[in-house]
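Below are structures written as structure tokens.
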Structure P
């Protein structure tokens, strides 16, 4: 309402309490008084963050018709903001995706669909039901949608994720399939890889149903649905992610002491998100890994190439999120200017890579599109440094739309005349402290102090009385005020209309732009791994499908970063399913046993994301899973002791490990007596 978002009744009381803003009231007639609390429209993002943190869903109603002074302005709810449907830049972590996930189970099978509406990513997988927690741990969704009738899974997940229950009808296969067919305007889902996966389709349909309810505009520019199998990736359970400190580490669980922090030397938010996904989803395909390693080696060996790409990537904005914000109608002009600058760098990136002799690296160019038409549009339509709010005439470039230029000129000339009129009236009236002022209620006025009221001319018309002064206007001042205000009103309307038209034209190139964004992100992630290899002295691992692990002078990638250079003591590791399947490590306290165990697992994981590794030499036979049983912890709320948790995790390892799995067991059985612990370790 006006320049404020208002809340009423019980909502106003909640907003006043949780946002710590003033609760007022308004007389609605017939003695009815309604509680009222509002926030300035320009401060919406800050207050949204507070409400979401308090656990609220926030419905935003916008004006949908132009005021005509004759009736009530139309308003409707344009979006409902929940943890999984955030688009506001300052509420999102730039280096991580913000996933909304849907989970459906049937018997021993399940499916998980996930979407990030801030980037357009939309994926689905069908898995065994006992793998739900592991896949959700990888995705780390901000919000999980669950069938309202599945109380069991809701109870399992409610302490780990923000849960939203959805009507069971939204998970029906036929409804979901029809929604997907309509969204992508196709007759079959074969091209998306899920035509025969009923649970996967149901989960994806539930996501669409939820987005249609909360943020319909986000559906218009979702990326193509991709179906993936977790069998293509190394499986990492939640405790292993935690124990290996992939994303958070140290006593307080900070990102600064994690593997990702060491490897993340990216220059774009998109590249950081890709690298994060790689760390959480190591590959099992030797050919795909060697393709990544070829690119990393290329970047590793050429410092000049790295420097050139760094300079280019530093000019690239978060293109994926800019496009999605454009589709949702909330993109800022400066973000579109950032999009233009990002696209301008692409020809240089293409030239830099294309000129290299190694043909094995040409795949890096896949998807890169300069999108010259979009660059030309943004260059012609928007000022290089747009200032102020939309509608003030400072956004659209001069010469792009002549009517806007005329309105700006008319407004400027009228304001210049009004400014000159002040000096003219001082001379005419002899009132030296006369001044022209303006406010939104009274418009333009002459202000005369009480001591000079006797000098006020007869053609001055009183407008307002103050304590120490009087305010007046003249017919001439009123005439130019009308010119300014009318021109300003038309300018506000026209510049907003033209800006929306520019946004609409940008969206017509969205598929090409997002393809380029994906390619740039991939290049940035590979460049980061190459930079890390050069900076930290990593080597290229040799990969194969055999069952051997041979590490020479390997180091812990995170621990060594917190020690003086050259002081970390490296260690060898030789393992094989035939010759040395088991290593029993002994030694005194603080000798580095736990560091060594984690080090082996981290080197293997780094090799299987396509990274160079901290060692003098490394051969890694690909592993399908990494299991860890490390540290002591209990769960008193569920009645599980330290020993009970240790046994449950160990049992899970024994039930799921294969001959290609890597097991890290740190002091197995220490949650009980020495004799019993030794017996357990021997039995395992």
Structure Q
């Protein structure tokens, strides 16, 4: 149970929902000492104002999401609460139970259709330590220092003003850093600092210190041109921890000591909690095992007198001994344990002792439960009775410490003047509350109307600015497209100029080589096709008397050879073989064809040269070979002509002879 001087707020939704369009209204019960104050139909604004006024230790509710529509809004609201105020969900943390069921278990009767009744029940349950505390934040704090005002659109003094503001942010950041350095040294904490530098100082400084916000003497707010924001760092997900540390349950223990020690543990309702035996268990081990299982109320044995080892264990817990008048016989032990399971005789004896003790106090336990109506803390009353107090005395203590209950009676009509006066007074109080609520709503409506008017004017201004901005953006877009088009056109022209300059440079270089007379430029053609020859002509300017180097001579025919003949070139060099028809056509046009090796051509990127002497010697050799080839061809032609004449003459002479012989015979 919490300290009676604690201030506790019980809160329940009176009207609406956090997720509805209209804001919800709350029923609030303020519980302090024995004073109870009940309030109906409070807005969230008034609730937060009331919390800051009273600074309650606990804000109790049956569902935390009745306070806000979601995690984001709830976290924002929690940042506004006093650091000493804890949010308690009385229905449990991760696994919630119903409020009426929990209230009944603790002897609190409520009307679940009355929000004030439920809020009171939440406050009472939190007062006796029921519920789970919401943990929404880490044990760390984020401190952010930024400028307190906008730098504006600028002017003559813009840079000076920016330097002043950023200087203020830097100065405030350093002040906080000095405080944190001193704090971390004395409290063994740590922090990190991240700054964003701006013109003349810092535009932002952010500290993260591993200390809760309420332990720091740093407050958010405006400090000249700088503002400081202090916030707890929220967890990824909400967590809960029990409001009060749960006590171990009272237990009844049966012990069978000896070489093998057996232990049997029962709850006060007779349920078996533990049964086991071991040959290596010491007295210290037994005491530790029982401490982990619960609070031993009764230590029982099956023999009389109580063994020394069992007595030592009993004294360590100040438990009540349970010793039978005479040692239990085997038949009695079997009868006591006949409906239960056990592993050996030692476990049977320990279990029989525990069951004997439970049966001894069972009737008293039943009487207590009937009188308490299943009150959750009935084990405390049972413990008092076992320790020697009478049931009535124990119940008197319970009644004195039990929280007052709420009981709303359903009455039809008042039967006396006192009841009539009380009802009238309640109605007047409710009417007063409603009038106050209506006034509050009217004020809110006036403020909303003013806000709407302001927003309409702002929207009108923004629309005018937006239209001008859109028009300007459209013009900029048109100009950008035009600039892009012109840029592409300029780039194309520059590429063309660069290409012509390269071509001119190559032609000049070839001219210089020709003028020296030592070397002759060899113009390169990629392949033996019309297109490649035309490209080489455009790039290098093929003219009469040039020597060409064809990199790939395959593929061309007589038509391509005629094209070279029309250009009146001097010679052709190749890396691979040219077709016989093309080479024959060039031979007819008196154009020699050499391999690149024959002319000893040296190639460098797009240029190739050969010495004039090598070309002249090669052409001279070719002309001699060509003249010999032509002479041989003519001789072969004459011989062939003579052979044909001789053959024809022989045929004529033979025919004349045949005619002469035929004439003589006819005579």
Structure R
């Protein structure tokens, strides 16, 4: 092969590699020799969770990471007369939106009406509040409400099973379904309402066969993630794509992941939560012999943070009123902590006590997680070393200083061995204690918000031992052994579960078996983890006073001794206390030991203490000499005054 031909081949390879690397998904399908090409845009949102405006009411602070109002601006820019706007559920739960169910019109419905949605599919969280409320919300929509696999006792489906929407002469069939997981998560709601739930995959398959010859494009808008759930393992979007090849597009949701893949020839997409993204699928069709056929599909994600809020949404009177009420709601006093703050004052300023001992704060989080999940073991981390609930009146928004983010709960089934492996990884947050250290220090690579503290277990963390061998005297809370082979139900938040327990890497290696995901969004009728903590204080451990405010104490949370502690730091307690004294008076500058995030990454040592005490002694000596000289001068001056007299 000559050199010129080799160069041409290399150039073609480079061009192909560049095309593969381009963001988004695009492909050509079907026949290419067609006439009169038409492009149809499908814009999809899901899992808005009450994020109508760019504001986090639990924090009582702006948050422009995503919202319907920002997506509306993107839709205004991108949509044309051939656009179909679809939302795939979990619209009403979260961000204080639950307080508007009694209103004549929910602000989320109003926003979606202003945006001219064509289709809405209910998500699993829409069922959390009872069928009466869900029926009311459905009644407020003026678009196609689709739900083919949930039925009333008289046989009517909750929503229409499908809709056929026409744009530019192209007929688009859209089938709507919700995850079968609601039979587990919302079992009581469904039984009380006399509802029946069928397999969403079977329903889509049935209607796909019915519609395929009636439409040019066939879409499944489904509130379910790619994978199945415990009890309904075959009800995910991936299984749907494998089972129903008649589909051209599946709009998945529920998993809060930005997904884009082709499965069995079907394009499957999914968005992030809280209005962070929307996705635009451009379908290209050509007309031949009087009928349309799909010739291309291209997906692009919209990042809502790149857009301002649409004034049509922000200036709407009903939405403005809801915004004002939500801010007032955030500032309501709902609890009173009467005897002490949940985290004691730092023994050494700059080294958070909340990381060093089993405080009432971490107990509150774990206790709430166990209460609402029914799990025996809970693991949680603190978003910041300053996290706390302070003694005195507590407003709704103050709970954001306990749990800042809008995480939800995941229930997992883990062996005792898997639990211990997670605990050992978490204990790697600390540097190993060395002879001469007078404080603990943290691994600068380990993110402090990944340091998990556990309830439902008793254990010690031995900092004198290397990472991976630090958990000692591990038992269940009742003192019985944690069997490495037995399976236990464990609850934690979705971030920790997704990053560390359901993905191989940090905790589990390629050869390890991963824990089993039992349920996501546990206790969803209450809300996020932060909402659960607040509800736990207000309605479980708190005692309502005459003013209706829930009063509680530290002892209401931690009635027994701490269930875990740090050991292995064999420093001289007198010297350790001296370090605390010198840090407090500024002699030892603790900032010199911290990284840019404020975490202590090297310990204060005996050598550091010796230097500080020597400097202190020298300064005291100079001060004493200066004072002696001053006193001597004053005495001499006094003697001269006497002689002059």
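Read-outs throughout are calculated quantities, based only on the coordinates presented, and are distinct from any laboratory measurement. On a predicted model such as this, the values are computed, not experimentally measured, just so you know. Cβ atoms are built from the backbone, for glycine too; each structure is taken alone.
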When distance in nm of label points 7 Å out along Cα→Cβ at positions 107 and 147 is computed for each of P, Q, R, the largest belongs to: Q
Here percent of Cα pairs over 36 Å apart was calculated and came to 72; which of the structures P, Q, R was it taken from? Q
Here Rg/Rh (Cα atoms, Kirkwood Rh), for residues 363-498 alone was calculated and came to 0.98; which of the structures P, Q, R was it taken from? R
With distance in nm of label points 7 Å out along Cα→Cβ at positions 211 and 539 derived as 3.7, matching label from P, Q, R: R
Of the structures P, Q, R, the one that -8500 was derived from, the read-out being helix-only ellipticity at 222 nm (-39500 (n - 2.57) for each DSSP H run of 4 or more, over all residues; to 500): R
